[in-house]
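Just so you know, all these numbers are worked out from the coordinates, no wet-lab data involved. Computed from a predicted model, the values in this text were never measured in an experiment. Cβ atoms are built from the backbone, for glycine too; each structure is taken alone.
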Structure I
Amino acid sequence: MSTSLAWDERYASGDFQFGEAPNDYLRAQSWRLPPGGRALCVGDGEGRNGVFLAGLGLSVTTIDWSPVGVEKARALAARRGVALDARVADAAAWDYPEAAFDLIAWIYLHLPPAERAAAAAGCLRALRPGGLLVLECFSPAQEGRRSGGPKLPELLWSRAIAESLFAPLEVMEVTEGAVRLDEGPRHQGLAEVVRGVWRRP
């Protein structure tokens, strides 16, 4: 299993491991986002998604367990001239504020089942009525591909897992299938993912 130290080493290479541009699926959902709302990005690494949302005018908090990644996120925000509240935190153990966010972005955060459930419960608590949760993660069909993703099968998502964890939310859309990734050196090529948008009633 990956550790924060392992991610520190990856992020310390100098390059942005997943690029500086936001995730394509998150960007495609920008028409749904509330202007001037509050957003949370869990497991945001070097900050590409948080910085993108801040550039849209949202008040953004990002959390990641890698101090190196968080420092790179802060630097990217400064370079882009946007405000970003980037914090070092474990998504499975963070004290999620109740009903605090209009948007939660869960992009390629892969955790063991118990930790994944804990983080999902925190996100449910933190999402305001009417708020959106946007997810993209690798599915079991990604096993063996070189386009990215965790090596341990239990870290992968499925549509059924997503629908179970986010059952209290209204499903706006959810799909499981192939996409082509072009996100820095670590996400390149054809990949199998779960994507979805949920809304707090």
Structure II
Amino acid sequence: MKLYYAPGACSLSPHIVASELGLDVQLEKVDLGKHVAADGADYYAINPKGYVPALQMENGELLTEGPAIVQYLADRKPEAGLAPANGTTERYRLQETLGFINSEIHKTYSPLFNDKTPPEVRADRLAYLGKRYAVMEKQLAGHDYLFGNRFSVADAYLFTVTNWAHNVKFDLSPFPNVAAFQKRVAARPAVQAAMRAEGLIK
């Protein structure tokens, strides 16, 4: 398998999952500004969507969209328990949470990275993020992770996007459970290995 990624982008989430599972995944860095892969290939020719992550699966097909990729990876080693079994209520709860992180948190960060975003829009998006993190704060109450004390692919995703808070000056202090969660996940050896491989930590 090959994972197309950009350092610190949302592709860090499947990278963490692969690291947690000990899967043999080749990393291919993508320059998102030029849309060129590390080997010089036109990234649009690989993934017409133009963004990361993208995973070349064992059968050669390309799978895109982080929530789909992390579930695919988790299902390669179901015994690790990073995703509940397909067809169970627990799996639908996982998909529910991945969908929430994807649409309500991940995408809310997007305009905050754009220097051309007007101040009033920026303020609105920061306020919206606060409302969405309040939901995560409640879900994490009394738990190490989103679904109790077992790490899941949803935790990898929430950690990845919440890592952007500092870059956009979003204050996490009103959300102590989320802040503690970030430190807890960051301390995991597999997470540190993935971040080190992307040059995010030494």
Which of I, II leads on relative contact order in percent (Cα under 8 Å, 6 or more apart), largest value: II
Among I, II, considering only mean count of other Cβ atoms within 10 Å over residues 101-108, which has the greatest calculated value? I
If you rank structures I, II by mean count of other Cβ atoms within 10 Å over residues 61-68, which sits at the top with the largest value? I
If distance in nm of label points 7 Å out along Cα→Cβ at positions 37 and 69 comes out at 1.3 when worked out from the coordinates, which of I, II was used? II
Figure out for me which of the structures I, II the number 25, 23, 15 belongs to, where semi-axes √(5λ) of the Cα gyration tensor in Å was derived from the coordinates. II
When I, II are compared on FRET efficiency 1/(1 + (r/R0)^6) of positions 45 and 85 (r between Cβ atoms, R0 = 30 Å, to 0.05), the highest value belongs to I
The value -13000 for helix-only ellipticity at 222 nm (-39500 (n - 2.57) for each DSSP H run of 4 or more, over all residues; to 500), derived from one of I, II, belongs to structure II
